[in-house]
1. From P, Q, which structure was FRET efficiency 1/(1 + (r/R0)^6) of positions 125 and 229 (r between Cβ atoms, R0 = 25 Å, to 0.05) = 0.10 calculated on?
2. Using relative contact order in percent (Cα under 8 Å, 6 or more apart) as the calculated read-out, with 25 as its value, let me know the right label among P, Q.
3. Upon calculation of distance in nm of label points 7 Å out along Cα→Cβ at positions 37 and 269 from the atomic coordinates, which of the structures P, Q produces 5.6?
4. Here Rg and Dmax of the Cα atoms in Å was calculated and came to 21.3, 71; which of the structures P, Q was it taken from?
5. Any idea which of P, Q comes out highest on percent of Cα pairs over 24 Å apart, for residues 141-260 alone?
6. Hey, FRET efficiency 1/(1 + (r/R0)^6) of positions 29 and 221 (r between Cβ atoms, R0 = 30 Å, to 0.05) derived from one of P, Q reads 0.05; which structure?
Structure P
Amino acid sequence: MPERVLVSAPAHLHAGNMDLHGGLGRLYGTVGFTISRPRLVLEAWRCSGTRAEGPDAERAEELAERLGGRLGLPGLCVRIHESIPRHVGMGSTTALALALARAYQLLYGGGFSLEDAALALGRSTVSALGFYSFTRGGMVVDGGFRLEERGRSIPPLIARYELPAGWRFVVAVPREPLPAILEVKEREDEILDAMPIMSEEMAMKASRIVLMKLMPAAAEARLRELLEALEEFNSLLGEYWAARQKGRYCCPLVEEGIRLLHRLGAAGAAQSSWGPTFYTIAPSLSEALRIAAELEKWLSSHGGGSVYIAGPDNQGARVL
């Protein structure tokens, strides 16, 4: 067994959930993309206690202690070199939890699976996008969870596509809406439980867009068709969340940002999860750089924020 490991885990972008009606016995069904950056990069080694340093150190310690306690594992020392921004819809918590679990596996031997670790920490039981982004990469479609098994299993992977290496995601994270998003995240379970059941008609339409537009476009690497389907799907779901968000997107700023992407030539764009992250896909690095430069100028005059250019990550987490 190695004395020290380095785990590099990708972020992901949420596209939406196909079925919030549940009439067929399953609920959610998540669609999303694994991206090459930002990333979580952590170094871990065996030690007598559990301690962490670097960005997100407090959360890493808490997750490692919970994981060690529930699975009967020894101590783990962690140094975080890079982190994924928190509470912006890019899967930072699941990436950290699974990276710690992978480090434990390698440093102390087998005895448990990543599925065991995810369930022990209560991760990936509603949406498995983060789990499959970590373990497989690519564009991911999960089949939702069985209503009678909520919290006890991970939704199955029903489709996965490797996207062309030359495509580039352009990802914007406005700073101004972050306090409101944090408030939503703190009350997420309460909000989800209070939402009305999605109409069967809307669930059927969302599922059809995924099955007959988004998935075929990914399979055939037709970028314009994929972006058009992505926005149609994401926007339709925005109608369901509109009463909670007071609009199709999390805030007027994201709606304005998506309109800007259209003016810059994007065939489609989407908000990731609760936001405020929004994104499009460019056919090349040069086109991505052009769009990113305009987004950065726009953000600088609208409260600031970050812009990432990322490739598709078709591999998932990497370990040294």
Structure Q
Amino acid sequence: MPEEPQTQVRAAWLYYMEGLTQAEIADRLKMTRLRVNRLLVEARSNGLVSITINSRLESCVRLERALIAEFGLKDAIVVPSPADPDQIAAQIGKAAGEFVSRIVEEKPSGIVGVGWGGTLREIIRHIRAGQYRELAVTSMMGGLTYGIEINTFEIASRFARLWQAECHYLAAPIYAGAPQSRDTILAQDVFEAAFARIRATDVAILSAGDLSERSLLVRYGLPGDVRVAELAEAGAVGDMLGQFIDRSGQDIAHPINRRAIALPLDALRRIPTVILASGGVNKAEVIAATLRGKLASVLITDEEAAAAVLQSAAPA
């Protein structure tokens, strides 16, 4: 049963603002130390308490500068890698949420394009809400044919709700059954209009997927007739917008890329600001490939991934 909200707020105030110990709070609020501890843990996890450290780790700053210099980026943000790899997306999401919020507040108009995935879901949790009637949010790729909270449709709608902005979906699956089917779909007037809007995106917020079982695309979106092994044999290290790339950031020669209902990667390179929010050492190779291929101009990642990306920065 959830703790009574006012009790949680009071305990958090006494601990973080007044500096009381947990034992002192327990005595003040007439409860056990165990209950106080539980209240404080819940206050952190549910967002009631958000801690900001007003300093930057020198090692992270050094990695940021090296990434910008090596890949010609507009910007890079590196956060400390958490001990628990499952928390990487959450940490990157906090930093990316702040970065994206600043961009929108500085220019509250235009088109924001979004992809899908767990990291984007975390970004949404840290976006500052606002009323931006001149802003539009569009999904940049098709979605899954069944409900899941990290789907492109859900991601786009949640961004739009936070900003009270227009929302546009790419109402199609991630992949067509064959390249010819994709061409037929995209030839329809409604899709021509949708892709014209996507190409006009000012800021794109994307993640990248690797070829491991941790990849959401591998687990949920890859067609049953396509095997990960054959993608690797074709030189793939991962995907951007459902399109698989090699170490140099170029499309691999595989039919899957001609089945993807998404903004083509050549068009992605022409978008003014593409934010790649992605981390974990398992993604270092695809992150490096994305940067080599000029598919992103801003990188938000974690410290261990950043170091691994720089280590593999030699030209393919």
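Derivation of every value follows stated rules applied to the coordinates shown; laboratory data play no part. Source: prediction; values computed, not measured. Cβ atoms are built from the backbone, for glycine too; each structure is taken alone.
1. Numbers: P: 0.35; Q: 0.10.
Of the structures listed, the value fits Q.
2. Values: P: 25; Q: 18.
Checking each candidate, the match is P.
3. Numbers: P: 2.1; Q: 5.6.
Derived from Q, not from the others.
4. Numbers: P: 19.1, 56; Q: 21.3, 71.
Answer for the origin of the read-out: Q.
5. On the way: P: 42; Q: 29.
Largest value of percent of Cα pairs over 24 Å apart, for residues 141-260 alone: P.
6. On the way: P: 0.85; Q: 0.05.
Working through the options, I get structure Q.
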